[in-house]
Structures are given as structure tokens and as C-alpha cells.
Structure 1
Amino acid sequence: MRVLVTGGVRSGKSRHAEALLADRSSVSYVAPGPTTAEDPDPDWAVRIAAHQLRRPATWTTVETHDLAAALDRSGPVLVDCLGTWLTAVLDERRLWDAPSDEVGLFVDGLLDQVVTVLATRADVVLVTNEVGLGVVPSHRSGRLFRDLLGTVNQRVATACDEVHLVVAGRVIRL
């Protein structure tokens, strides 16, 4: 089972993704976004803590921006989330102001690695944000993120068996 779970902010994506693997005693929970050390925002710290409290004690948390390596772990893997991974990668490489085509080529290279590993795996659930349903962001960084995450979501979805859209806590299997 390879499932991509998408939806808006606070739609219930993470809870749904966790429920898909709830019967597994050992899961690698990949947190590819910024850590609280990288992003000292107290609201971010509260979100991370809430996610940690929900996870079974037998699940292992892996904090990394190397998504391909994280997916190559043995056993079930849950990645939460591709949007925070993309943000962390762009921050780490300082790509927010780089030319769009340069950023696109870099992200495509990362996606090639991720999709290659993902295609060989079973028992992977990935969470992402759906950002293409809203208004056009007024800032370049917002438009860049929206466009890149749309590409990330499409490429990852092609390597998954199912895509689940979560809206207001309700799940639609696409």
C-alpha cells in the first residue's frame, strides 16, 4: 500500500494518515520539515508536540530532509508532510530567490530519487498539502511554493496506489 493523503490545513490529513497505519506496531514516522531548533516559532513547537503525543510509543520519529533515504527504511513509513519537506529544502539551499527554472530542476532531481525509491516500497503513507485550490499568492515565494508543491504532489501521486483527499475530516478516495 502506497497512499498519498492530501487536503487543506487542519483538514484531518495527519490523523487519517496515522489511522491507515494504526494497526502496525512499528512505524518510522518521518518528519521532514523544520525542527523546533530550526524554526523557534512557539506555534510550530505546539503543532510538533501535538503530533508527537498522538503517535504510539512504538513508532520511531526520524527528522530528516533526505526524503529518499528516509523512504528507504525497512518497515512501514509515514511521511508528514511533503509541504514542510519542500519548505525545508528550499530554506536549506536558499532557493527562494533563485530563478524558477533553476529551482524546478533542483526539485525535479530530488523527486526523481524519491519516486524511484517509492516505487520499490510497500506500506508507505505520505501527507501533503493541497494548495492549488485557493487564491493566487501575491508574493513570488508563495507562487513558487504553490507551483512546486503542485509538481511534487503530481509526481508522488503517480508512484502511489491511492490518493486520499481529506476535507473537513472526511476522506474521499480519488
Structure 2
Amino acid sequence: MYFLYIKALHIIFIVTWFSGMFYLVRLFIYHREAQDKPEQERYVLQSQFDLMMKRLLWGITFPSALLTLIFGIWLLMLYPSIPVWLHIKVGLVVLLFAYHYSLHIICKQLLSRKFLYTSTQLRLWNEVPTIFLVAIVMLVVVKQNMSLVYGVVGLMAFVILLMSAVKVYKVIREKKSQTPTENH
């Protein structure tokens, strides 16, 4: 009976972990874009983003990742045997933790005012957890009924669609920034 409670807690912390990762990279983007503002505005914005990034990373995202891991391992221990799909899921989760660690590195860089990435590169990086989310959810829900070939092809098509959307968004933003605004 307690298996369902552990599973529910695992899912809850997955949701909060992903939410934290998605929002954290948005803050990275805003932090990077604040670099292009006049000095006084830049200082105010980046100071606020520093505070928000630290609170989000250490107050929500990291604890959620840790609790996801704890409840996930607990669930694994309750399985009598580990099916193939679960091995693949665990591999994807390991990669997701590597992504999470990369966010920690980027956060430290931004806090020390090292701007190594453009806002477009960060927007692309912001889509990575979406790819993991789709792959993991499809794997968990569909399990053995999914063809490995169709699964990989579908995921690759999804990645191409996401990356294209980011590029289209960049073009739209650039056109808007080039259009003179009218004063009313």
C-alpha cells in the first residue's frame, strides 16, 4: 500500500524539480539580457536575478532533485525485477542530473559575472529538460508497447521541432527590435 504514496511523492518532486529547472534557465536568460542594459538598470536587475537564482536553485530545485532521487531509489528497491524500460529511464535520469549540474555551473558563472553564453544559446539549453521530460514520460507510460526505432525517431523529430521554434522566435525578436516604435 505504501508503494503508491512513495510513487506519488516521487512524481510530486519530479514536477517541482522540472519547474525549478525550467524557471532557473529563464532567469539565466534575463540575467544575460540585463547585461545589455545601462549600468544602473543592469546593476538593479542583476542583483535581483542573483537573489532569485540562488533561492530557486538551493531552495527548490536542488532539494526537489534530491527528493526525486531518494523516492526514485526507494521505488527501484520495491521492484522485484528491473524491466528493460526502467534501465533506459534510469539512464535518462542520470543524464538529467548531469543537465542539472550544468545549471549549477552556469549559475555560478553568472553570479561571478562571467557571461559565456548568449541568450539564444540559453534559450536552446532551456529546451533540454523538455526533451528529457517527453522521453521519460513516454517511456514510463508506454513501456514495452513502444518501438525503440519509432521512439527514437519521434524524439528526434520533437527535438528538431523545438530547436526550430527557438530559431523562429529569435528571428521574430530580432525583427521586433529593428522595428521603430511609435510614441503615442
Out of 1, 2, which structure matches -28500 when helix-only ellipticity at 222 nm (-39500 (n - 2.57) for each DSSP H run of 4 or more, over all residues; to 500) is calculated? 2
Parent structure of the calculated result 0.8, given that distance in nm of label points 7 Å out along Cα→Cβ at positions 75 and 123 is the read-out and 1, 2 the choices: 1
Value -0.89, -1.31, calculated as log10 I(q)/I(0) by the Debye sum over Cα atoms at q = 0.14, 0.19 Å⁻¹ from one of 1, 2, is from structure 2
Ranked by FRET efficiency 1/(1 + (r/R0)^6) of positions 11 and 99 (r between Cβ atoms, R0 = 25 Å, to 0.05), the structure on top of 1, 2 with the greatest value is 2
Using distance in nm of label points 7 Å out along Cα→Cβ at positions 107 and 139, single out the structure from 1, 2 with the greatest value. 2
With relative contact order in percent (Cα under 8 Å, 6 or more apart) coming out at 39, pick the structure among 1, 2 it was computed from. 1
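Throughout, read-outs are computed from the coordinates displayed, never taken from laboratory work. Everything numeric here is computed off the predicted structure, so don't read it as measured data. Cβ atoms are built from the backbone, for glycine too; each structure is taken alone.
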